[in-house]
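Values in this text are rule-based calculations from the coordinates and carry no lab data. Bear in mind that the values here come from a model prediction, so they are computed numbers and not experimental data. Cβ atoms are built from the backbone, for glycine too; each structure is taken alone.
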Structure 1
Amino acid sequence: MISALRYVLLQQVAGRFFYGWAVLGVAGLGIFASGPGQSHTFSVFVGPIGEDLGLSGTEIAMGYGLATLGAALGLPYIGRRVDRYGPRRMLLAVAVGLGFACLFFGAAANLLWLGVGFALLRVLGQGSLMLGCVNLVSQWFERRRGFALSLMALGFSASMAIHPPLAQWLIDTAGWRQAWLWLGVMTWLLLLPPLLLVVYDRPEAVGLRPDGAVKPADGSPLPAITGLTLGEALRTPAFYIIAAGLSSMSMLVTALHFFQVSIFAAQGLSRHVAAQVFPVSALAMLVTMPFIGRMLDAVRTERMFAMGLLVMAASLTLASLVSDLPTALVYAVVFGGNNAVTMTYFGYLWPRYFGRRHLGSIQGAGQMTGVVGASLGPLPFGFAYDLTGSFAASLLAFTVLPLGLAVLALFLREPKPHATPG
């Protein structure tokens, strides 16, 4: 029955516009629905959970960090399952699991239970759901992949804008435990119907090609699907250059998010001003993301990668120079662009250099390095502040990392892909 409904929908859309745009819409919805597994949603719950369970902020943060690190180690396994079963089936399983993880988390009775809940939410929401959505869009788009991924990533901006106030309203209305029940139910309602009715794993499954080309009228086969295996990718310099660049971005962006209020306060600004610049960064991210996507499709990739790392270095430098509201706003705009770069590059670079055939396995391994970087990112800045009472020196010192990797990015070379019949 569901297959028949999907076929009818495809026939209605065919000839009017490329069906991949419908798939892209579902993927963007999936990125939005990853909100229960993202840091911007968790931040609202730290106070209520600590008060209810008698836990300090440090204990909750430690449990969160360890759970994030542990969840990262499961991503290569998830990537292999995406290759084996296809992104649609895996996304359905992840959506069901994420809903139950929300219910499980809302019933937490102690720190251990809370840590397991953190791990489930992170591996399913922040890891698996995003990996599956990126894989799906990467299968349907090639020539316009950068632009398509940037549109998909707008779901993350929407989540940043909607999930924290929604969670706060649910907490105020029904308590933090009931809030997680409703977040789980909303995950099911948002994701399961469109995944069941709309999504196909690849355009080849319905006689199309990426970006909208149709199957040749003479009955000749579709072009081969190309790509390296994970083992082959791991033997190329490109894998390690990309992994190092993306992991450094993830590490440093997470650190800036985590310590933004503290950095501003240490440099003489009020916490109220620090909180006000978050929406500015979100707006800058929203505006710049489609432009970043189009530039990825038009400009040599290694140059774009180097440019993104330079934007990361600029964000660190500007954060160290914040001293009043105007400098804070300049930083907020650049950092918003930096967030757009990070979100789009994570989806774009793996299929660009390693093809579509074994994309899930390669994404899983690559995304694992990014999540590990995110889990460790705040630590050196926290240690430096405890030792010196200032963030400025450590912020400037860490610009060496993206600057060096920007030079290395210019040496990226595309490995030769292997082909399989489409």
Structure 2
Amino acid sequence: MKLEIPYLSERLSLEIPDEQLLAVAEPNPFECAGSVTDTLNLALSQPCVGTMCDALSLDEFLNGASRILIIINDATRPTPTSAMLSALLPVCERYVALHDIILLVATGAHRAPTEAEYEQILGPMYRQLRPHCTYHDSRDPAQLATLGTTRNGTPITLNKHVFEVDRIIVTGSVEPHYFAGFTGGRKAFLPGIAGFSTIEANHRQALSPRARSLALEGNPVHEDMMDALRYIDVPVFALMTVLDKEQKVAAATSGDLVASFSQAVAYARRIFCVSIPARADIVVSVAKFPMDIDLYQSQKAIDNGALALKDGGTLILVSSCRDGIGDTTYARLLAQADSPSDALARIRKEYLLGFHKAAKMAEVAQRATIVAVSELSDEVLSSMFIEKQKTLDDAFRFAKALADRQGIARPTVIVLPDGCVTIPTSPDA
């Protein structure tokens, strides 16, 4: 089979013998309700009721509002924010003027959006909405309010805008997440608009074996996020989307934050959990736009790809990492370590935000060879226990040579064209 894999403005070709290709595992097809507008409007017409929002409609929720906070994702997510705002704002403006609406980009511990990214996020409404849009800075104490702790002892600090409004609308997209279980919903608050110390303590919980993709119950990262909601005493309305393999809106849910998130999770499981016949000797895992922004985000494709890989196999990451490695903390830790095992030992002694990323990468590097087709340099990648190959064909030849040294003449192959969100499940997992 000949595959075409997107990479920056190019398409990379890869030919794999049919008898060796176990699966091209990508999100399952899902029949949506219609256009993006139709899907969003359908969701808004059927809101979920719960403890954070008992309104029967968005109009009812907004009745009596004087100041509204709308939390939106940053540019590292493919969330259709501009379409969601197009559905929400006409209703909001029936109750308050635009200058009484705050759009807050939930950057978590990420950097501030560039102006080009603001334009990407806001879309056609960029000029109209940009004066009302700001971003969360987790390191700015002036933006934060200290509230309490979670059951796991995580201190909760959140952006003060939460306490300066009388209505909050949360937007986002729900998909599997490698240590939070799923993105979306409660994640808008923690880590989305939480203080750095809160995010660091929460992400330390990612070192737990219970913090993994698809896991919610018993997952300490998810528990922290849910506990943070206790400190929000303003009514919250959510609009969540679930995207398909083409990053188009497949489904949407609305209403109570917790109930709409649970409903969206059910859709996400149907779309992103993909059955494979067995683990393979070689896995090609692709970080699609916008997750190809840097290695920090693209690592999700490594983690998910590893679920489809045999011990001792080779995982090929395809990601331009067009903005570099992202946060440097995890990279420094890996560069200082002599081996993946040494990296894990160092993390157990001391945790800093980002070390969870290093831990996940080291865990995969302990049991497999990681190869990257990327714009990152050989030196940077090798310092993180990743072998660079210039082309996808080179990477595949390298992986086949490693298999041949293990006595595997015809290595089996699985390709994940959207590795950051595809969760392969197999009988031998």
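Per-structure values
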{"read-out": "Relative contact order in percent (Cα under 8 Å, 6 or more apart) - highest-scoring structure of 1, 2", "value": "1"}
{"read-out": "For -9000 (helix-only ellipticity at 222 nm (-39500 (n - 2.57) for each DSSP H run of 4 or more, over all residues; to 500), calculated) the corresponding structure among 1, 2", "value": "2"}
{"read-out": "Which of 1, 2 yields 0.20 [FRET efficiency 1/(1 + (r/R0)^6) of positions 183 and 319 (r between Cβ atoms, R0 = 25 Å, to 0.05), calculated]", "value": "1"}
{"read-out": "Per distance in nm of label points 7 Å out along Cα→Cβ at positions 119 and 407, the highest-valued of structures 1, 2", "value": "2"}
{"read-out": "Structures 1, 2, by distance in nm of label points 7 Å out along Cα→Cβ at positions 279 and 303: label with the highest value", "value": "1"}
{"read-out": "FRET efficiency 1/(1 + (r/R0)^6) of positions 263 and 391 (r between Cβ atoms, R0 = 25 Å, to 0.05) derived as 1.00 - corresponding label from 1, 2", "value": "1"}
